[in-house]
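Trainee: Presented below are the structures under discussion, each in the form of structure tokens.
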Structure I
Amino acid sequence: MAFSLGALLAIAAGGTFNPALFALYYAIVFFGDLSTHFSNDYFDVEVDKHAGHRKFFSGSNILVNHAELRPLSRSVSILLLAFSISLAAVAVLFVGAPIELLIIAVGANFLGWAYSAPPLRLTSRGFGELAIAVATGFAIPAVGYLSVRGQLDPFFVFLTFPFMMYGLVLSLSLEAPDREIDLKGGKRNIAVQKGECTVFSLILAMVLCATSAFVFYAWQTTVTAIDVWVVTLFSVAPLMAGLLGFVKAFQKRDVNRYSTWNIVSLYFFNMFTIAYLLLIVTYHLA
């Protein structure tokens, strides 16, 4: 969805859609993102051993139950990472893609690997949340935008700020229910270090900042490719979910439910925004 959101923003801003370029750029994101799933499962085996009941948005215990697959998982992750970066290099050298594509591909794949892999292991140093925010809020939509527009302009750069805030909300919402598991596994993320109330306070702050950013942009800008007030309306969903989670966390309620609602609200924000952009693109093409 993040990739499609970036691509549709670029079309709405006047870019030209090329199906072949769209597929090539998406493949770069696809293989890079898939690589992180294999590497995270591989490097988080010791943490996953402490997991009991698997939550809706959590991964599987396949490497815990099948240790013989661990070397294969690591090799597949490296292969996919190399394939993602190689495709970006090919696009720059032979298809005329901007150098920003290769820089983003290398940077995002590095973050995906370093997220759980030693020696950096960002998730154990308090930087894992920022890595996810940058990857989901900037890198992935940026590649989608480049696939159509060919460059990153101020219109896109501004929107990355609320998008990265939502990426941070996603990361915090995923880790909050796993606080006890992560504590046993040696992770030192925000949930482990500061507790659930702090996590939901940060989530509320981020969704407030995101909505405020949309309001500010809509208020200050008279001519844009899209009506930002409409996107601001969609941002009410994560805002309400964040507010509810904040209240319930301080009431010592089960945070798993409210973490799930945060994630679902982000899903609906993306889907509504994509649907809106599709309407705009369809109208201009008609």
Structure II
Amino acid sequence: MRVTLIHNPGAGKQGKNDIKALKALLAEAGHAVRYQDAKADGWKKALDWPADLIAVAGGDGTVGRVTRRMVGRGVPVGLLPAGTANNIARTLGIVERSFEELVRGWQDGRRVKLDVGVAKGPWGERYFVEGLGVGLFAKVLASPAAEKTDVAGALRRMRERAASCEPMELVALLDGEDISGRYVMLEAVNLRYVGPNLHLAPDSQAGDGTFEVVAVREAERERLLEYLDRWQDNRERLAVLPSRRGRRLQIEWTGFELHIDDKLKPKKNPKPSEIAGPVEARAGEAAVEFLLPASVRNGGRA
């Protein structure tokens, strides 16, 4: 196959010394490889090169950026997870597999569709892969130390904030039904895992055209604290938070912190027209196909 390799040399344990090894691994499997550094100018144009597969070696940030730009192109994406959280690869069930196994598996692999959500607000429209939400997670992302910690550190900060953060009064609709109320956290989750490996939606199915809306009110605060206290005991244990499936979440946004994947709104120095207004998250309108080894079934179970 013709493979375009998008590689983040700074992700996880991967570094510049791994570039040659990655190229060699793909070449040994019989693929014609064209390489692009994900941090260099021109990586977006690299997605236009003729290719049968876009291989992405990096973490969720790199994978998300590529995935959002592959909507509608008809070319599958192959993951070589090299980040710290690896939520997308973990949701697809390939995070524990070696690069060698994944690359070999592409030859007779199977395509799995993953929905990509649409977020619309005063700033316009953009795709999201992990989720859109307000409350606790968005507040932690907005903290100055958000970019300088690992998964465990991020979860500890969430635990600290979760114990005392004031619930937000939200006006919201889910598929036309009024779900307004006071929320510690409200998340439209597109993956089983989001943010710092929060396992919020164990029943989520890739490509089913819906997302899970995880709703944490004051009554569920203790359940959230328990979850954050015990995440190290068994990361895969069933989520303890209430959720329901939907296709369209609408929120009246008044300028409070709101995240779309790892991006925050409002951005720094926003235009007055971008500070507040109706926000909606929609599912079932866009998707990207991922190439997985045949032994990996839908929903990330081998």
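Each value in this text was obtained by applying a stated rule to the coordinates, not by laboratory testing. Source: prediction; values computed, not measured. Cβ atoms are built from the backbone, for glycine too; each structure is taken alone.
Trainee: Where does the value -6000 come from, among I, II, when helix-only ellipticity at 222 nm (-39500 (n - 2.57) for each DSSP H run of 4 or more, over all residues; to 500) is the thing being computed? Intermediate values should be presented prior to the final figure.
Mentor: Numbers: I: -24000; II: -6000.
Value -6000 for helix-only ellipticity at 222 nm (-39500 (n - 2.57) for each DSSP H run of 4 or more, over all residues; to 500) corresponds to II out of I, II.
Trainee: From which structure (I, II) was semi-axes √(5λ) of the Cα gyration tensor in Å calculated, if the value obtained is 31, 26, 14?
Mentor: Values: I: 31, 26, 14; II: 33, 20, 19.
Attributed to the structure labelled I.
Trainee: Work out distance in nm of label points 7 Å out along Cα→Cβ at positions 36 and 68 for each of structures I, II, then name the structure with the largest result.
Mentor: On the way: I: 3.2; II: 1.6.
If we compare distance in nm of label points 7 Å out along Cα→Cβ at positions 36 and 68 over I, II, the biggest value is for I.
Trainee: A value of 4.2 was computed for distance in nm of label points 7 Å out along Cα→Cβ at positions 44 and 164; which of I, II is the source structure? Walk me through the numbers on the way to the answer.
Mentor: Values: I: 2.3; II: 4.2.
Only structure II yields this read-out.
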